[in-house]
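What follows is a set of structures for review.
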Structure P
Amino acid sequence: MTQDNLELVRLDKWLWAARFFKTRAMAAEAIDGGKVQLNGARVKRSKSIQIGDSIRIRKGPVEYLVTVQRATERRVAAKEVEDLYSESDETKAKRQAVLDERRALNRAFAEPDTKPTKRDRRIIRRFKGKD
């Protein structure tokens, strides 16, 4: 029995293997913090997942809703990640909308092309009440 053919895999190992988290410790912390749900319920990090399970993952403002297609304990290459789970078009669209909104907000607060001049710094200090 190879590790790729296992039917049951720990949730924290699978999240790490599927590249949702950079380390297993980060995956475990997210699970313990309630940011990961398995089949709609909050679970412990040692909970075994099976093919067909639904996993909801919240990472900041972004939310993933995936269905397990393959269970593995080994971290896979980035190109092979899509074989481990499937995600509905609806959740992809929601995630993209959130990312687009954040990008638009960042553009509104773009840094200036040049450093402030001496005069600009004086104006900033006066505005902040430090002068």
Structure Q
Amino acid sequence: MAAIIYTDGASRGNPGRSGAGASIRIDHGPRVSMRKYLGVTTNNVAEYEALLMALRFATAFGLEDVKVFTDSKLMAEQVAARWAVYDTELSRLRLQAQELIGQLSSFSITHIPREKNKRADKLANAAINEVVENG
């Protein structure tokens, strides 16, 4: 099975309250929406956490061909091994992503403009809003 995934991380304050969001479409079927509150962290960590959340879903449900779209150029380039990772936390997260990617038959990650990633952005921000609004 194939999936097209859009991911986004959001951080209010950088570091600040953060959330992760992912919109997943499996084989042209209905979308699966995911969001998670992350606590206080940086935007880059939130971007990676969104990717990891989506990859865990993909591997748990036996998806084999995964195409990820993200508005984080840093994460996309690091995961694709075109850019080095100097931050210890991001290096740890990239390693986790690589382990999950290794379970897939096919994987690609593409940087897209922020305006083409609105659904995942709304999910990431909704995760933060739920915590802020509900205390």
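Can you say which of P, Q returns 13.8, 42 when Rg and Dmax of the Cα atoms in Å is computed?
Q
If mean count of other Cβ atoms within 10 Å over residues 10-17 is computed to be 17.0, which of P, Q is the source?
This figure was derived from Q.
For distance in nm of label points 7 Å out along Cα→Cβ at positions 34 and 82, which of P, Q scores largest?
Comparing P, Q by distance in nm of label points 7 Å out along Cα→Cβ at positions 34 and 82, the maximum is at P.
For helix-only ellipticity at 222 nm (-39500 (n - 2.57) for each DSSP H run of 4 or more, over all residues; to 500), the calculated result is -13500, so let me know which of P, Q that is.
Q
Work out the source of 21.2 here, i.e. which of P, Q gives that when mean count of other Cβ atoms within 10 Å over residues 66-73 is computed.
Q
Where is relative contact order in percent (Cα under 8 Å, 6 or more apart) largest, in which of P, Q?
Q
Rule-based calculations on the coordinates, nothing more; no lab input. These figures come from a predicted structure and were not determined experimentally. Cβ atoms are built from the backbone, for glycine too; each structure is taken alone.
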